[in-house]
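Trainee: Below you'll find the structures, each written out as structure tokens.
The numbers here are math on the coordinates, done by the rules we state, and not lab data. Just so we're clear, the structure is a prediction, and the values are computed from it rather than from any experiment. Cβ atoms are built from the backbone, for glycine too; each structure is taken alone.
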Structure I
Amino acid sequence: MMQGLSDQRVLGYLGRALSLELSAVQQYSTQARLVATWGLSEPASRLRGEATEEMGHVDRVIARMLAVGVAPGASQLRPAQLGSDLRTLLRHDQALEHEVVRLYTDATRYCGGQGDHDNRLFFATLLEEELAHGRELTAWLEELERPDGPVPGRPRATF
């Protein structure tokens, strides 16, 4: 482990990232189970895939924390946001993803301003992945909100 990282703000970003990514895992996993009980196997599968992707982010944040010499510790795990239909769930997911994007945007800017190239690159990479996921969520929601519903034979946005 790299010892002696003194920038408490970077450590704060990492801690918040871990909390938000773990919250996303919980939210997507819970939502996947919920929509499965509704008989929606494709959305359940997509949400499980998203939980797996977010777990990959958790692993990377933990690895980064260990690399800079701090013990991982998520300070706040948020309750999963549920609803009575898939659209509502996806809107909750968009709100959580927007929060993650704001965090990674701030962290990337801060690290860039400090000349901390390694952490800037770490946060920028996660930011790009979360932005792409946000676009996928938006496309999925727009597909569901079309008055005629999904078009048969038309490729769906996937995670």
Structure II
Amino acid sequence: MRRVFLLVFALLLSAPAFSWAAVQPDEMLQDQVLEARARALSQQLRCMVCQNESIDESDAPLAHDLRVLVRERLKAGDSDAQVLDFLVARYGEFVLLKPRLSWRTAILWGLPPGLLFCGITVLVVAATRRRVRVQEPVASLTSAEQARLKKILADSRSP
């Protein structure tokens, strides 16, 4: 147990050595404010090669090119929205990790809440139907049926 604790502790101490970002030192801007904006934008953009990583995390050459392009646009004086608009115009809406809400993406945004609403509706309807069935009165046995039941029970008890 002590060895496991020491191993976990050593890994936690070395965590700052691991860099999840693929940004190279030669890409970084000297202006810390612009660099922070570039990093924030890079985390919103999809690597077209990796597709499930941001360009900030990807080591792909295209991701490197996009990171450089973002920094060039910021140095040229573009706002964050202008940089994103430029990249969307150039690469399409797919370049954004979180697509914008538009008539083309309405299904993408509306499908999860719609499915949740449909599921809740089905559960409520099923529970209501079950409650109605349980509350239906059970017909009692007629006197002839009661006599036959007593005879069957008596026959099953005798050896």
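Trainee: Of the structures labelled I, II, one was used to calculate percent of Cα pairs over 24 Å apart, giving 37. Name it.
Mentor: Source structure: I.
Trainee: Have a look at I, II and say which one yields 15 for relative contact order in percent (Cα under 8 Å, 6 or more apart), as calculated.
Mentor: It must be structure II, since only it matches.
Trainee: Identify the structure, out of I, II, from whose coordinates helix-only ellipticity at 222 nm (-39500 (n - 2.57) for each DSSP H run of 4 or more, over all residues; to 500) was calculated to give -26000.
Mentor: The read-out comes from structure I.
Trainee: The value 1.00 for FRET efficiency 1/(1 + (r/R0)^6) of positions 67 and 91 (r between Cβ atoms, R0 = 30 Å, to 0.05) was derived from one model only; which of I, II is it?
Mentor: Here the read-out was taken from II.
Trainee: Just checking, which of I, II has the largest value of distance in nm of label points 7 Å out along Cα→Cβ at positions 11 and 43?
Mentor: Result for distance in nm of label points 7 Å out along Cα→Cβ at positions 11 and 43 over I, II: largest is I.
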